[in-house]
Structure P
Amino acid sequence: MTEQEMQELSDIPTLNSNADIRKMLQSEIDTNDSIIAIHEYIGKLSNWGEDLDNLTEPQKIFYLNQIFEMEVNNGGISQYFFNSGQYAHETVNSLKAISALKTAEILQKSIDKFPKAIVPKDDDKREDILEKMEEKNDSIWDKLEDKFYEYEDDLNDLNLAYIQQHINDF
């Protein structure tokens, strides 16, 4: 099935500009569908995270928050660190930027388990460290994941509010 066919089956709009985002935010579109549509738009702008320099700071904040949430929901904190951990320190700040303080604390406590509380940017170095520390930290990360799944911060609502506050940068 092509991307266009999948899009037609879905209620999620395709966004191509800031004007499309503005229009969508004024419509009756479901919050989750709005978040997905904006993530798709920003993902394409950044070559799915390969070119974060193509993004404005507010777009980057949104993108980092979404990557964290999606990775943890898909495979847990360990998966986040394996796949996208190079952004862990920036993501703590991006979560704070939208006032997701409880979620930022969860991520920071996860980061603190790394040697010197530093998550390496280099994928190979980070993966080597993760393999060495995984068994020791799995139970700790499981507890932090449980806390994450309580969703004390409504990330969708916080992200949408942030987008609306910074709409000119989207």
Structure Q
Amino acid sequence: MNPRRWWQEHSIKVLAIRDTPNAIAGGIAIGLFFSVTPFFGLKTLLTIIAAWFTRSNLVAAFLASASHNIALPLMPLLYRGEYDLGYWLLSQPHHWPPGLSKAPWQDHKWLSWSALYSVGKYLLLGSLVCATPLALCAFFVARKIVARHHRERDKRAQSGSSE
């Protein structure tokens, strides 16, 4: 998949949405927020629910949540970075987690709920710390771009109707 082509197709779809710049930007921010979290299989559902509760644009939220598909090969690196950050924040005194080569991989201990909780709390905290500034930046940038696009579209429509 060509990232540039994907970006062009989806940005045109977002700019074609007929809604307020705040609603569209809110949908984009919510979609990007959930696209970098480790809620495997629930990202789209959580995105749509959050967009509905905040009265953001559902289509923009859905399109933005699909943005993680283009970065799918890089997601293990992102999740490892989020886990490291969450581990560092929750450890007292702060220290980084052991390397993957020193992790206890024996037996089927990774299939237990306790293992999922011990890894999940670090991954969840790290993803929330990473996703929040990403969503905030995306909201303000998207609102500015969409508002500019709407002004230009309205200006073109007025100049076309006055002829």
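Quick notes on this structure:
- Taking distance in nm of label points 7 Å out along Cα→Cβ at positions 17 and 129 as the criterion, the top-ranked structure out of P, Q is P, with the highest value.
- Each of P, Q could give mean count of other Cβ atoms within 10 Å over residues 89-96, but the derived value 19.6 comes from P.
- Structure with the greatest value (metric percent of Cα pairs over 21 Å apart, set P, Q): Q
- Structure responsible for 24, with relative contact order in percent (Cα under 8 Å, 6 or more apart) calculated and labels P, Q on offer: P
- Across the set P, Q, FRET efficiency 1/(1 + (r/R0)^6) of positions 49 and 153 (r between Cβ atoms, R0 = 25 Å, to 0.05) reaches its highest value in structure P.
No value in this document is a laboratory result; all are computed from the given coordinates. Worth saying up front: this structure is predicted, and the values here are computed from it rather than measured. Cβ atoms are built from the backbone, for glycine too; each structure is taken alone.
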